[in-house]
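Every read-out reported here was derived from the displayed coordinates using simple, explicitly stated rules and does not represent laboratory data. Keep in mind it's a predicted model, so treat the numbers as computed, not measured. Cβ atoms are built from the backbone, for glycine too; each structure is taken alone.
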Structure 1
Amino acid sequence: MTRVALLLSDGFEEGEAVNVIDILRRLDVSTVILSCSTSCYLTSYHGLKIETDALLVGHLNDLFDAVLIVGGPPNTDTIGQDTSVIRFIEKHIQNGSYIGALCSAGAKVLAKNNLLGNHNYVCCGELHKNFIDGRYINQPVVVDGQFITGQDYGYTIDFAFAIAHALIGERSTRSTHICDIDWVAKHINYKRFTNY
């Protein structure tokens, strides 16, 4: 079964996290929410309290098909400075797993730690100007090899569908006429961005 790790710490952007989890789980992609903190109880950027599935420290030796990071300034500041989290991401890059970063995570986690190399990416605002790693592309979602990045909260669902497409492709288990991703998009009345 396809497994995804969503890394969170206090100050994560709740709308981004919840929508990514929702889309992936609607598509039967096993999504494990891992706290990069010392507690499974986290508070989002706007005060939403959640309980994660587990602590990252207990899964540092696990391999996932994708590792995802959402925005929220305190979240990406914390994750971008945590050497154990960066090593976890590096291990997954070396393994060929997909690495997804939404909003500030593209710049403040990936580019800041020189994880992108020559790969194209997008992030929110002008954060890319603070880092020399990677090549910034101004579009809603950028897919370049194993790196999938989304511009900001407004493109969260498109980012989630891009992750899903990388993981399950055109799988069709719900309809003989359209793939599962298009079925879910139609079910939630969403016209998705596909010009990656």
Structure 2
Amino acid sequence: MSVKTKVTAEQKKAIEWALKYSPMYKDNPNELLQRHGFSKYDEPGFESPLKSLNELNTLSLAKALTIGYEVEPEFKVGDWITHKLTGDIGKVTKTDPLRVDNGMGGYSGGYRYSTPEEIEQEKERRWWDKLGRKVNEFKMTDVIRVENGIGLYEVVTNYDNQRLSITHDFANTEFTIYVDEATLVVPSDKRLDMKP
């Protein structure tokens, strides 16, 4: 199985325009490829609307015309993207060259748009990271809200970031919940009612 050539959105438009509308190349990919080969030695090569094809080498254009092509994503500043190999997620801060807020960057073909679920997980990870904690790393005396609960609760014990022992009456009674039922309200080190 052959790998499809990666092209930009502009190059995709140029190929489609040439093969559909150009008087010289309409339904004639061989002529387009032959002219491309010669254009490498001509100045300035293809002109608008085919100018973007000058950035492709002849082999890449040949593969695009015979095997097919994939359009490289064109990310915008603020887009959430995921690195295809590492799975790292970040927000685009610059597009030319590609830069991401977590230090990633480089070739845009190495990334894809992040899914809504990945974005939510990354936002949560970053929120906890600002507190210097891992996701769901509740600490003793954190103040929390409990899903379907009334009022606020205090964490008594965290069992491996899976379950929490909590109280709502200063440890006279305790009960256990799963961490995904808890929402942090006040981290223990930010409580004003406790002395350091």
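Each of structures 1, 2 was scored by distance in nm of label points 7 Å out along Cα→Cβ at positions 112 and 136; the highest score is held by 2.
With distance in nm of label points 7 Å out along Cα→Cβ at positions 72 and 160 computed per structure, which member of 1, 2 shows the largest figure? Walk me through the numbers on the way to the answer.
Working: 1: 1.5; 2: 4.6.
Greatest value across 1, 2: structure 2.
In this comparison of 1, 2, the computed figure 46, 34, 33 for Cα extents along the principal axes in Å is attributed to 1.
Kindly point out which one of 1, 2 the value 19 was derived from, the read-out being relative contact order in percent (Cα under 8 Å, 6 or more apart). All intermediate terms of the calculation are to be shown ahead of the outcome.
On the way: 1: 19; 2: 13.
Source structure for this number: 1.
From 1, 2, which structure was mean count of other Cβ atoms within 10 Å over residues 64-71 = 26.1 calculated on? Attributed to the structure labelled 1.
Work out the source of 0.85 here, i.e. which of 1, 2 gives that when FRET efficiency 1/(1 + (r/R0)^6) of positions 24 and 120 (r between Cβ atoms, R0 = 30 Å, to 0.05) is computed. Kindly include the intermediate steps, with their values, before the conclusion.
Values: 1: 0.85; 2: 0.05.
Working through the options, I get structure 1.
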